[in-house]
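Quick heads-up: structures coming right below.
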Structure 1
Amino acid sequence: MGGLPTTTVNGFAVHPTNPKVMYVATRQGVFRTDNAGRTWTRATNGPQDVAAVAVNPSNPSEIYAATVDGQVFRSSDGGLRWGGQR
């Protein structure tokens with residue numbers, strides 16, 4: 001699995017209509033695959049120490065990531081850019 005570090009996966013989410021798109025939450029941040037896990041890319045400028053990740057089923061471009069210290073971050077573009085904590 002190219003691009004995904006050898007680490008503990010704390011959370012996992014799948015796009016509701018495209019199962020090839022998945023997200024994982026790790027201590028290094030949020031990683032995304034568009035090809036069912038063949039390759040992974042870390043979210044640029046995304047949160048670190050991520051405990052959980054979720055996809056909004058009504059708007060799959062909206063991704064949420066919660067950190068181990070309780071902060072919640074939002075991306076409105078599928079994890080490319082992340083807004084500040086909430």
Structure 2
Amino acid sequence: MAKSKKYSARILKSEAGWQAAVIRRMTSKKEIVTKSKDAFATEEEAKSWADTELKAFLERLSEQSKERAEKRIKDKEYDLI
């Protein structure tokens with residue numbers, strides 16, 4: 001299962017089947033559900049969905065960070081001119 005220090009996936013048994021969620025750790029005691037889906041028939045389906053969503057989420061986050069860094073560098077170069 002893909003995991004980072006701030007983001008993780010959680011699988012829970014619910015009344016309608018299995019529930020999967022992508023969790024963001026806000027503080028040491030508080031967590032926020034970033035994305036969730038329930039009513040999976042099996043635990044494996046829920047785990048598979050959570051892993052793919054977490055990987056996609058982390059990739060998008062990384063791409064956004066790179067774009068912001070490039071913009072910051074470009075703006076800094078413009079200010080120097």
Structure 3
Amino acid sequence: MSEVQRGGLWCHEVLGLLDRYVDAELTPSELSAVTEHVGGCDVCASFGGAYARTVQALRGEDPAPLGDAGLQRLTRRLEQEAS
């Protein structure tokens with residue numbers, strides 16, 4: 001991917017704002033700059049759209065229950081990491 005600057009932002013800067021964009025936490029000026037950049041950059045528009053759809057899909061999913069065996073494995077792993 002070649003970096004482009006649009007809306008006062010480089011591609012890597014837009015990518016760094018994606019999580020806040022999806023969470024609707026951008027300031028009005030940040031939102032304007034991202035919107036302008038994505039409007040002129042097909043790579044960021046494509047990646048950003050895929051990222052947003054993935055996050056939204058995952059947020060709609062209820063996590064699967066661990067069950068007793070999964071909970072025991074997780075507990076052992078956390079204990080190993082803590083020691």
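Just so it is clear, none of the values below were taken in a lab; they were calculated from the coordinates. Predicted model, so just to flag it, every value in this text is computed and none were measured. Cβ atoms are built from the backbone, for glycine too; each structure is taken alone.
Of note:
- Which of 1, 2, 3 yields 62, 26, 17 [Cα extents along the principal axes in Å, calculated]: 2
- Computing helix-only ellipticity at 222 nm (-39500 (n - 2.57) for each DSSP H run of 4 or more, over all residues; to 500) across structures 1, 2, 3 gives -23000 for structure 3.
- Given 2.4 for distance in nm of label points 7 Å out along Cα→Cβ at positions 18 and 42, calculated: source structure among 1, 2, 3: 1
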